[in-house]
Structure 1
Amino acid sequence: MEARKQEAVDVAYLPAGSQSGGRLGRWIAFLREAVVGSTQDFTEGSIKRAIFLLAVPMVLEMMMESLFGIINVFWVAHLGAEATATVGITESMLTMVFAIALGLSMATTATVARRIGEKDHHGASVAAVQSIILGVVASIPVAVIAITFAPQMFRLMGASSGVIESGSGYARVILGGNVVIMELFLINAVFRGAGDASIAMRVLWIANAINIVLDPCLIFGLGPFPKLGVTGSAIATTIGRGTGVLFQLWFLFGAKARVKINWHTARLNIEVMLRMVRISLGGMFQFLVATASWVGLMRMVAVFGDQALAGYTVALRIIIFALLPSWGMSNAAATLVGQNLGAAKPERAERSVWVTGFSNMCFLGLVAITFITFAEKLIGIFTTDPAVVPYGVAALRFISYGYIFYAYGMVMVQSFNGAGDTNTPTLINLCCYWLVQIPLAYTLAIPLEFGAKGVFVAITFAESLLAVVSVIIFRRGRWKTRKV
C-alpha cells in the first residue's frame with residue numbers, strides 16, 4: 001500500500017504527457033527532467049524523486065569539473081616532462097584557491113537553500129550577491145601574488161630552471177585569473193542551493209566545450225591561433241571558465257533560475273556577508289584538514305618505493321571516479337537539508353538524509369563487490385607492471401572494504417554542511433584523520449612492518465570510524481537548530 005502511494009506521488013509530479021508508458025517511461029521522464037531542469041518544490045513530494053532530480057546533474061557537474069584537469073594534462077603531456085610538471089606544480093598551488101572556493105561554496109549553498117526553503121527569494125538573491133562579491137575580493141590577493149612572484153613560487157616548490165622558465169607564464173594566467181575559478185564554484189553553489197542543479201551542470205558543459213576546442217589550438221598553434229605552448233593551455237582554460245561565469249550571470253540576471261539578481265539586490269550587505277564568512281571558515285579548514293591528511297598518507301606510501309606509490313595512485317584514480325555518484329547524492333542531501341530546514345520541516349530534512357544514505361550504501365556496496373572481485377583487471381587497465389599491480393590491487397581491495405560505512409559518512413558530512421554547521425565535520429575530520437588515521441598508518445606500516453598495506457588498512461578504519469561518529473552526532477539533532 002505504501003509503495004502504491006509513493007508511486008502515485010511520483011506520477012503526480014511528472015512532466016505533462018509523461019504519465020503513460022509504464023515504469024520505464026517514468027524513469028526516462030525523471031532522467032530527462034533532471035538534465036533539462038526541474039520546477040519541483042523540494043520541500044514537498046517524494047524524497048527519492050527529489051534526490052534523483054538533484055543528484056543526476058550534480059554528478060555530471062563534477063565530472064565536467066574534473067574534465068578540465070584531464071584535458072589539460074592530456075594535451076600538455078605532448079609538450080614533454082617540463083610542461084607536465086608545470087601543470088602539476090600549479091595545480092598544487094591552486095589548493096588554497098580551491099579551499100577558499102569550497103569553503104565559501106558550502107556557506108553559499110547552505111544560506112541560499114535555507115532562504116529558498118523559507119520562500120524568501122529576495123534573501124536568496126542577497127546571499128548570492130554577497131557570495132559573488134566575496135569571490136572577487138578573495139581572488140585579488142592570490143592574483144597579485146601570482147602575477148608578481150610566479151618564478152619565486154616555482155622555485156619554492158623545487159622546480160627545475162626549465163620548469164620555472166616555461167611555467168611562470170602558465171601560473172600567472174591560471175592563478176592571476178583565479179577569479180573565474182572562484183565564481184564558477186560560488187555561482188554554481190547558488191544554483192545547487194536553490195535546486196537548479198541542472199543549470200550548474202550546463203554551465204560546466206559550456207566551459208568544458210570551449211576548453212576542449214581551444215586547448216590544442218592555443219598550445220600547438222592550429223589554424224589562425226598563435227602557438228603558445230603550455231601557456232596556451234592556461235589561456236584556453238581561463239577563457240572556458242570565464243565564458244562559463246558569463247553564462248552563470250546571464251542565468252542569474254535573466255528569468256532562467258530560481259534565484260534572480262536585479263539592480264535592487266546587487267548591493268553590499270555586511271551582515272549577510274559576515275555570516276557567510278563565519279560559516280565558510282569551517283568549510284575551508286575542513287577541506288585543508290582532509291587534503292593535508294591525504295598528502296601525509298601519500299608521503300608515507302612513498303617510503304616503500306616508486307612501485308608502491310604508483311599502485312596507490314592508480315587505485316586512487318579509480319576510487320575517485322567511482323565515488324562521483326556518491327558525491328552527487330551527498331550534495332543533493334545538503335540541498336534538501338538546507339531547504340527543508342528553511343521550510344521548518346526538520347523531520348523531512350532528517351528523512352532526506354537517511355534515504356540518501358541508504359541509497360548511497362546500496363550503490364557503494366555494489367561498487368565494493370566489483371572492486372574486490374575484479375581488482376586485478378581494473379588495475380591492469382592502467383598498468384601491467386608486475387611490481388606495481390600488487391600494490392594497486394591491495395589498495396583497491398582494502399579501501400573498498402569500508403565502502404558501506406563511507407556511504408553514510410559522506411552523506412552525513414555534507415548534511416551538516418547543508419545545515420550551515422561546517423564546524424562539526426571539521427572537528428570530526430581533524431580527530432579521525434589526524435588523531436587516528438595518520439598515527440595508525442605509521443604504526444601499522446613501519447613499526448609493525450605491514451608496509452604500504454598498513455596505510456591502506458588505516459584508511460579503511462579511519463573512514464569507517466568517521467562514518468560511525470558522524471551518524472552518532474547527526475542523530476543528536478543539534479544541526480536542526482543551526483541558524484543561517
Structure 2
Amino acid sequence: MEYDAIIIGAGAGGLASALKLSSNGKKVLVIERQPVPGGCATTFTRRGFTFESSMHCVNSLGEKGEFRGFLEEFGVDKKVDFIKLKDFCRIIYPEDDFIVKFGKENFLNLLKDKFPQESEGLNKLFLRLDNFYRQFDKFCISQLPMFLQLILSPLFYPEIIKLSSLTVKDLLDKYLKDEKLKSIISDLWRFVGVAPSKLSAFYFLIILRGYYFEETCYVKGGYGRLFEAIVQKIKENGSEIKYNTTIKTIITEKKQVRGVITDKGEQFFAKTIISNANAIETLNELIDDSAIKEEYRGKLGKMEKSVSVFQVYLGLSKPAKELGMHNFMISLNTSYDHDKNFNDSINAECDNCLLEVVDHVQLDSSLAPQGKGTLLIMTFDSYKNWEGLSDEEYRQRKNRLAGKLVKRVEKILPGLSNCIEVMEVATPRTMNRYTLSPEGVIYGFAHSVMQSGIFRLSQETSIKGLFLAGAWTRPGAGVHACFISGFDAAELALKRLG
C-alpha cells in the first residue's frame with residue numbers, strides 16, 4: 001500500500017510529524033512496536049496505580065506556552081484537561097532547601113536573597129540571558145532559509161554564536177564566584193543528564209526558560225492521555241496507526257526511500273519516511289544500503305551517548321503528601337559538586353547519588369485508588385552496571401538498589417517503607433528492552449557543546465526522503481524539543497512531497 005509518509009515510532013517526535021503531515025492532507029502510516037503511543041514517555045498501571053514511565057514534567061504547557069500553542073494549532077488541546085502547577089519543585093542541598101516558583105524575577109530574587117554578595121554578578125548574568133532569548137526568538141521566527149541564517153548569525157545573533165561554544169560552567173564562571181550559587185543555578189542539568197562542566201550553555205538556557213521562567217501544566221490522567229489524544233486527531237485526519245509492529249528494513253533505491261518491511265513480512269511504500277526510532281538503529285541497522293550504513297557507523301560511533309536511569313515506582317497506602325511530600329517534585333543533592341553527583345549516580349553510589357522524587361498524585365488524585373498515592377524515585381545509571389548479570393543476580397541487584405533509594409527518601413518522608421503496596425523497578429536494561437535505545441540511554445546523544453545547537457544531528461540524512469525525529473536530533477531531548485524535531489522533519493517531508 002502506498003502512503004505519502006511512513007512514520008517509524010509513535011514517540012513524541014513521530015506523533016508530532018504525523019500530526020502535522022496528516023493535518024496538511026497527507027496520507028500517513030505510523031508504525032509502533034509497542035501496544036500504546038508515547039515511546040519512553042508513556043504511562044502504565046499496576047493494581048490501580050498509574051505511573052509515568054519516565055516523564056516528570058513537560059515545559060511550556062501553560063496557557064501561553066509554546067507547547068500548548070502547538071496543541072491548540074491542531075485542535076488537540078480540546079481533547080485533554082490541563083492541571084496548572086503551582087510551582088516547579090523543591091530543591092535540597094546540604095545547606096539549602098528552597099522552592100523554585102515559576103517566573104524569571106522570582107528565581108532571580110530567590111538567588112539574590114540567598115547570595116546578596118553576588119547581586120551585581122547575577123544582574124549582569126540575567127541581562128545576558130535576556131539578550132540571548134531575544135536573539136534566539138528572532139532566529140526561530142525568521143523566514144530566511146537556514147543556510148542564510150547561519151551565514152548572518154555573527155551579525156544578527158552574536159549571543160547565540162558565543163553561547164554555543166560555552167559550557168554552563170564557563171558561562172557562570174564569567175559572572176559569579178560562589179560555587180554553591182553556581183550549583184543551585186545549574187541544578188536543571190538533571191533534566192538533560194550532563195553535568196554543568198560539560199553541558200552546553202546554549203541548550204541549558206533553552207530548558208531554563210522553559211522550566212523555571214514559564215508556567216506549565218500537567219495532563220489529567222497522565223501524559224499518556226495527551227499522546228492518545230494526538231493519535232485520535234491523526235486518525236480523524238484520515239491517517240493510520242499500526243501497533244505491535246516492528247520495522248526490520250527501510251527499503252531504498254538509488255539513495256532514495258521506497259518503503260519499509262515489518263517483522264511480519266508486510267511491505268508498505270511511501271515517498272517519505274520519518275524515523276522516530278533512535279538514530280543509531282535507523283542509520284546503522286534499518287536502512288538496506290550497506291555503503292551508507294558504513295558511512296554513518298563511522299560518524300555516529302564517534303558521538304557520545306547520554307545516560308540511562310534507575311527508577312523505582314511506588315504505589316502507596318496513603319498520599320505521599322501525608323508523609324511530608326508538600327511539593328510534587330523534589331531534587332535531592334548530597335553535594336554542591338555536580339561532577340561528583342553525576343559520577344556517584346552512574347557508579348551506583350546509592351548513598352550519595354542525585355535523586356529526583358515525583359508525586360504526580362498530588363497533581364491528579366485519579367492516578368491512584370481513593371485515599372492512596374504514588375511516588376517515583378529516579379537517579380541516573382549506566383548500562384555497564386547491569387551487563388553480564390544472571391537473571392537472579394539482576395533481580396537481587398535491582399531490589400537491593402531500590403531498597404537503598406527508598407531508605408534515603410524515607411529520611412525526608414518518614415514512614416515511607418510502611419506504606420508501600422506496589423513496587424516496580426526499571427533499570428537501563430528495562431529502558432533498552434522497551435525502547436531499543438542503545439544502552440538504555442534516555443536523552444539521545446549527550447548535550448555537550450559539540451553535540452548541541454547546529455552541531456547536533458540534523459533531521460536530514462544522506463538518503464533522499466528519509467528524515468529523523470526525536471531526542472537524538474535537533475534541537476534535543478525532552479517532549480517539547482522532540483515535538484519541535486518532529487515538526488521540522490514534517491516540514492522537510494512536506495517540501496519533498498510538494
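Observations on the structure shown:
- Comparison of 1, 2 by relative contact order in percent (Cα under 8 Å, 6 or more apart) - largest value held by: 2
- When FRET efficiency 1/(1 + (r/R0)^6) of positions 89 and 121 (r between Cβ atoms, R0 = 35 Å, to 0.05) is computed for each of 1, 2, the largest belongs to: 2
- Structure responsible for -27000, with helix-only ellipticity at 222 nm (-39500 (n - 2.57) for each DSSP H run of 4 or more, over all residues; to 500) calculated and labels 1, 2 on offer: 1
- Computed 3.3 for distance in nm of label points 7 Å out along Cα→Cβ at positions 105 and 401 - originating structure among 1, 2: 1
- Largest in distance in nm of label points 7 Å out along Cα→Cβ at positions 249 and 385 among the labelled structures 1, 2 is structure 1.
- Test item: distance in nm of label points 7 Å out along Cα→Cβ at positions 305 and 321 calculated as 4.0, pick one of 1, 2: 2
- Computing FRET efficiency 1/(1 + (r/R0)^6) of positions 313 and 449 (r between Cβ atoms, R0 = 41 Å, to 0.05) across structures 1, 2 gives 0.75 for structure 2.
- Once distance in nm of label points 7 Å out along Cα→Cβ at positions 361 and 377 is computed for every structure in 1, 2, the highest value turns out to be that of 1.
FYI, it's all coordinate maths here, none of it is from the lab. Here the structure is a predicted model, which means the values were calculated and not measured. Cβ atoms are built from the backbone, for glycine too; each structure is taken alone.
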